Structure I
């Protein structure tokens, strides 16, 4: 059975706070990423700042023709959490290169999952 798609989950440690607290930078990241992994954006990225305490920060939602790109950027810690999910193939290393260019994390953990719904057997 072929997979439905790829789901790349990334944890970014200690990013440049200047970069992750910039709405403009996050919007440019989204647009650059969509282009570099050869996706088609469905509308503009939504970048909204909300939350409280150490959870406050920008959240990104970018719909793409084949699914979505999401992320949350924590003002307090400088950490960020990103997901790229698509039924169209993409290069995870290119995602990491765009992340490095836009957010300058000290470290990145990435996990790739193949997505495929299967019937539950009891």
Structure II
């Protein structure tokens, strides 16, 4: 497998819980607490998928999703929304902006995420 997943979330507990499960499943995880150092990190690491929270400091997650998808350098990186916001209009907006999937944290257990991510990779390959 050996896929790199960048988790953008400002909650260390969320990162710890979900990245641990992804690592157990064979994924390598990187994390950012906010989008400010995204470009720097991307210069040094190959990222196969991004999980993105929508409630971030310094920049709104929807705005950041739109920026990534409009950037020729990053637009093809699959993005999965991983957030606690459960709002149909926002879900629809993220899909419209180019996110592949939208997972509400309160509706999934951390150990379920690797299989969900496996399915995302199956769909894009």
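Computed from the coordinates by the stated procedures, all read-outs in this text should not be read as laboratory data. Not measured: the values here are computed from a predicted model. Cβ atoms are built from the backbone, for glycine too; each structure is taken alone.
Which one of I, II has distance in nm of label points 7 Å out along Cα→Cβ at positions 24 and 72, as calculated from the coordinates, equal to 2.7? Matching structure: I. Computing distance in nm of label points 7 Å out along Cα→Cβ at positions 88 and 104 gives 1.1 for which of I, II? Computed on structure II.
Ranked by mean count of other Cβ atoms within 10 Å over residues 48-55, structures I, II are led by II, which has the greatest value.
Each of I, II could give Cα extents along the principal axes in Å, but the derived value 45, 34, 25 comes from I.
Given a value of -12500 for helix-only ellipticity at 222 nm (-39500 (n - 2.57) for each DSSP H run of 4 or more, over all residues; to 500), point me to the structure among I, II it was derived from. This figure was derived from II.
Work out which structure the value 40 belongs to, where relative contact order in percent (Cα under 8 Å, 6 or more apart) was derived from one of I, II. Attributed to the structure labelled I.
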